[in-house]
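Read the figures in this text as sums done on the coordinates, not as results from a lab. It should be emphasised that the depicted structure is a prediction, and the values quoted were computed from it without experimental measurement. Cβ atoms are built from the backbone, for glycine too; each structure is taken alone.
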Structure I
Amino acid sequence: MRRSLGLNILLAIAGIFLLVLVVLPFWWVFSSSFKLPQEIISRTPTFFPHSFTVQHYAGLLTRSAYSTYVVNSLIAAIASTLITLLLAVPAAYAFFRLEFPGRQALYRIILLAYAFPSIVILIPLFGMFAKLGIIDTLPALIGVNVAFALPFSIWMLRSFLASVPREIEEAAVIDGAPPTVILRRIMIPLIAPGIASVAIFAFISSWTEYVFASVLIISDAKRTVPVGFSGIIGQYQIDWGLLLAGAGLAVLPVIILFAFVGRWFVSGLTEGAVK
C-alpha cells in the first residue's frame, strides 16, 4: 500500500513536471505577445503581463506579409494532408490486407526511404526540381511533404487495419464485393480514428516544415509561416513583439484542428495500440 502510494506520488510529480514543461512555453509566448516592448526585453521577467497591448498583432498584419505566409502554409498543409490520405489509406490496405508478389520487399523499401535524413537528399532533390522547373512553387513543397509523411502514415495505419477482423472482409468477398468497395464502404469507416491520426500528423508535419521550404521557396510571395519568421528576425536586431505575435498566431490552426478531431486522434492512438 505504501509502495503504491509512493509510486502514485512520483507519477503525479512527473505528470505535473511534463505539463509545466509543455504548457509554460506556450503561456510565455501568448502572454509576452501582449506586453509592451519594454516589458518583453526587461531584465526582470514577468509571468503575467503588467501591460497590455495588441500593437504587435496589428503590426504583424499591417507591416509584414504574414497573412500571405499563413495562406501559403494552409494551402501546402491541406493539400499535403489530402494527398497523403488518398495515397496512404489504399497503400496500407494493399500492404497489410492483400497478397501480391514483392509486397514485403516493397514495404521495407518505403520504410527505408523514410529512415534517410532529409538533409541528405536536399541537394539532389533541388537539382531534380530545378530541371523540372518547379522551384519556387507550392506543388514542389507539397510533393516533398507527401513523400516524407507517406511512409510513416502507411506504417501508422497498420495497427488499425490489424484490429479489423478478417471475417468481415471474407463475408464481403462472399457477397461479391471487390477490394475497392470493401475499402471504401467497410474498412475506411472502421479505421476512421487511424485516418484522423494520419491527417493530424500530415498536417502538422507540413505546417512546421522549414528545411525544404527555406530552400525550394525563393520568392517572398510563396513563403510559408516558418520561413516567413526569418524575415522578422533581422540581422542586427529582433522585433520580439512581432516574433511572439507571429508564433502565437501560428499555433492557432493546430489548436483548431485538435479541437475538431482531437478526440479522434487520441482514441485512434489508444485503439491502435491495444487491439
Structure II
Amino acid sequence: MEYVRPKALGEALDALAAFDDPTPLAGGTDLMVEVNLNHRRPDVVVSLRSLDELRRWDDTWIGAGVTFARLEGADDPALAQLARTVGSPQIRAAATLGGNLGTASPAADSLPFLAAADAHVVLKSTAGERRLRWDEFFVGPKQTVRRPDELIVGVELPSRPERQAFAKVGVRQAMVISMVSCCVLRDPSGPTRVALGSVGPTVLRATDAEEVASQAARLTDTDLDEFQRRVSAEVRPITDHRSTAEYRRHAAGVVARRALERCLR
C-alpha cells in the first residue's frame, strides 16, 4: 500500500489525480473498520490530516475536516445534538463531517441535518469545482457521485431557523448506530423541514409531512397525529440485523413527532 501525506489542498488534489483509485483518509473511523474486517484493501491512501483548508467553519460553511468533537459546540442546536451522539469521545475527536459524507451510510448521523438544511456538498479536483445539493450527491446506500479524483472539501449551509431538534433511536442510548434518526427545522411562522436517516437507501425528506407541519404557526393534536402518520407512510425502511422494517416505520413517525414537538415549545 502506498501512503501519501500532502501538506496543502492543491497537493492532495494532485495526488488524487495521479492514481487510478486513491482512498482519501481523514479520521479513519469508517475506513479502518473496513480494512480490519478485510472488506477493503486500498492500494493508495491519501492522508488529509495536514490540510488546514478543510478545517474552516463558520455560519455558512463547514469544512470536510471539521471533527464531530468540534461540532458539539455548534450554534445550530440540531447539529450540536447529533454530534454528541456520534460514537465515543475518542471517535468524535477523530471522525470528520467529510468522512460521514464520503461513507454515505443511510445511518450517518450528520446527514438528516444536512438534508433538512438543504446543504450543498462542494467537491474539488484538479479539473475544477462542483457544487451539488445533498440529494444530487447521494445516489444509494454508501454511494455518491464523487469521482475518484475529487475531494469533498465541505458543505455550504443556507440560512436556517433557530428552532431545531435531532433525535435517533438505537439499541442503547449511547455509542450506537441509529435504527432511525430525524432532524426537524422549523420557522416560528410555520415552514418546517423534516429529514430522516436509516429508513431508506439514502437520507430522505418527508415532504408530505412537511406540508402538514408547515400549514400554521400553531399545530393541534390532530395536526401532529397526521404529521406522524405521514412520516411513517413516507419512509422506505428495510429489515436488517438492527431492526425490522415495521419497527423502523413506526419509530420514524414517533421520533419525528417528538422532534417537532420540541421545536414547538
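Given 3.7 as the derived value for distance in nm of label points 7 Å out along Cα→Cβ at positions 11 and 211, which of the supplied structures I, II does it correspond to? Please report the intermediate quantities before stating the final value.
Details: I: 3.7; II: 5.4.
It was calculated from structure I.
Out of I, II, which one gives 1.7 for distance in nm of label points 7 Å out along Cα→Cβ at positions 107 and 203 as computed from the coordinates? Each step should come with its number before you reach the end.
Values: I: 2.9; II: 1.7.
The read-out comes from structure II.
Can you tell which of I, II yields 14, 44, 34, 8, 0 when P(r) over Cα pairs in 10 Å bins from 0, in percent, for residues 83-186 alone is derived from it?
Values: I: 13, 36, 29, 16, 7, 0; II: 14, 44, 34, 8, 0.
The read-out was computed on structure II.
Relative contact order in percent (Cα under 8 Å, 6 or more apart) computed as 31: which structure among I, II?
Numbers: I: 31; II: 16.
The read-out comes from structure I.
Which of I, II yields 9.0 for mean count of other Cβ atoms within 10 Å over residues 43-50, as computed? Please report the intermediate quantities before stating the final value.
Details: I: 9.0; II: 17.1.
The correct label is I.
Here helix-only ellipticity at 222 nm (-39500 (n - 2.57) for each DSSP H run of 4 or more, over all residues; to 500) has been calculated and equals -9500, so which of I, II was it run on? List each step's numbers first, then the result.
Numbers: I: -24500; II: -9500.
It was calculated from structure II.
Going by Kirkwood radius over Cα pairs in Å, which of structures I, II comes out largest? Don't jump to the answer; show the numbers that get you there.
Working: I: 21.9; II: 18.9.
Biggest value here belongs to I.
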